[in-house]
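The data blocks that follow each hold one structure.
Readers should treat all values here as calculations from the given coordinates under stated rules, not as data from a laboratory. All figures in this text were calculated on a predicted structure; none of them were measured in a lab. Cβ atoms are built from the backbone, for glycine too; each structure is taken alone.
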Structure 1
Amino acid sequence: MNAFLEVIILVFSYMCLWFVISLVKHNNSVADIAWGLGFVVISWYFQSSNHWLLLLMVSLWGIRLAGYLFIRNWNKTEDWRYKNWREDWGKQILIRSFFQVFMLQGFFMILIAIPLFLNTTTISVWTIIPGFLIWFIGFLWESLADWQLYQFKRQANNKGQVLKSGLWKYSRHPNYFGEILVWWGIFLVALPHPYWYILIISPIIISYLLLRVSGVPMLESKYSDHPEYQTYVKNTPSVFPRWKINN
């Protein structure tokens, strides 16, 4: 069976399962947990077509991200984004959740996972070393940023405050910077492929989504009326870190 057809069936089935879970829990936030694990599922399903290093990289990234989101959202209400959509969609909540949350996410998952289901067993030391190093830096950067934010939000006296220390001193979304590096690293490891120009769709799409669509714009709209955050915006770059920050 064609790899694209196989991954479409796999992802459709996977996202339908998570849609059912969201109905049981009455919480569409589970889609966030499904995101990271979805790439792990894809990578292992196509393991015969993947180099072991890609399996390791994707598994570590996806399991860590899903685990972090599971812990962060444990015993909490639905994320504000999904709450707003639930209110806006009203009686259309089921059909719109299915297509605009789970199926749309599955669509982008397939595009971003291209390096994971095309035959990428061929490797080159000229791309695997820089690719792994970029991935490793991104993985550590994203993990540390998430941990710093989690610790900050655990403190009751920080409620309503803005985290501006640690990696969050150098950019407003260091976790997104780390994730962008992760996927460019994965692309480089998979680069020795006759259809490399198809593989590059993956990091381009995740970068665009984080920078222009569902990442920065959506999150920062939440703080459009927050004075402290607006000062933070003026003094701190969005995603890519700058080492000299104005006070």
Structure 2
Amino acid sequence: MVKDNEKIEDLGLKGYKVIQSKDGFCFGSDAVLLSRFVKLKKGARVLDMCTGTGIIPVLLWGLCDLSGVEAVEIIPEVADMAQRTMVLNALSDKIHVHNADLKDAKKMFGAHAFDAVTCNPPYMNAGGGLVNPKDKLAIARHEIACTLDDVVKSANDVLKPCGKLFMVHRADRMCDVISTFRKYKIEPKRLAVVYPSEGKAASLILIEGARGGKAQLKLESAIFMYDKDGNYLQSLK
């Protein structure tokens, strides 16, 4: 189940766990933040893009009443960890992991197949420095295998009318995110800005868009990761 270079992390939610790499490929607080930000109707069918080791599908299964989740990850070794995570949690019949390119989502699942898409995409623009295109961490962090444009276009392809796209991204790319949502007719509906702590510059944004929705954006309360004493505030409990 777990290989020599791996470890099991307890998610603190209904006994669920996730398999992680000891040498780098681990989930971060952004996955927890996105899972808490997501709002879904009972029985929703969800596609998680750039799923990594499957953290967001597992958290969503624990937090929401879903009918099923499909998860896509392009890196074979990481997709394998995600598949074993589902077995570990007895969720492999509910959350299906695919080692595939998210740009093929429409071909794999069909048009308008999902009520919602979630994504914690690569944050770094591919033009931002020398990057090894074969490095697993580089692929996860930089727009090598997919761009923001690819993610939103694929989401539009597979979302039902008024279906929701939920995404976490870097705060300094807010304009890119909003303009790309609108380019593919996914109207931004909710936005929350995440700060490390009071007095610090924003680090992340959480955004929800609706396919074909009307123009009306709700700016939600600011989210702070840590209090003044350095205590983490965003647990799932």
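Quick look at the values:
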{"read-out": "Which of 1, 2 leads on relative contact order in percent (Cα under 8 Å, 6 or more apart), largest value", "value": "1"}
{"read-out": "Source structure (of 1, 2) for helix-only ellipticity at 222 nm (-39500 (n - 2.57) for each DSSP H run of 4 or more, over all residues; to 500), computed value -7500", "value": "2"}
{"read-out": "Ranking 1, 2 by distance in nm of label points 7 Å out along Cα→Cβ at positions 22 and 198, the structure that comes out highest", "value": "2"}
{"read-out": "For Cα Rg over 2.2 N^0.38 Å computed as 0.96, the structure of 1, 2 it came from", "value": "2"}
{"read-out": "At a computed 15.6 (mean count of other Cβ atoms within 10 Å over residues 86-93), which of 1, 2", "value": "2"}
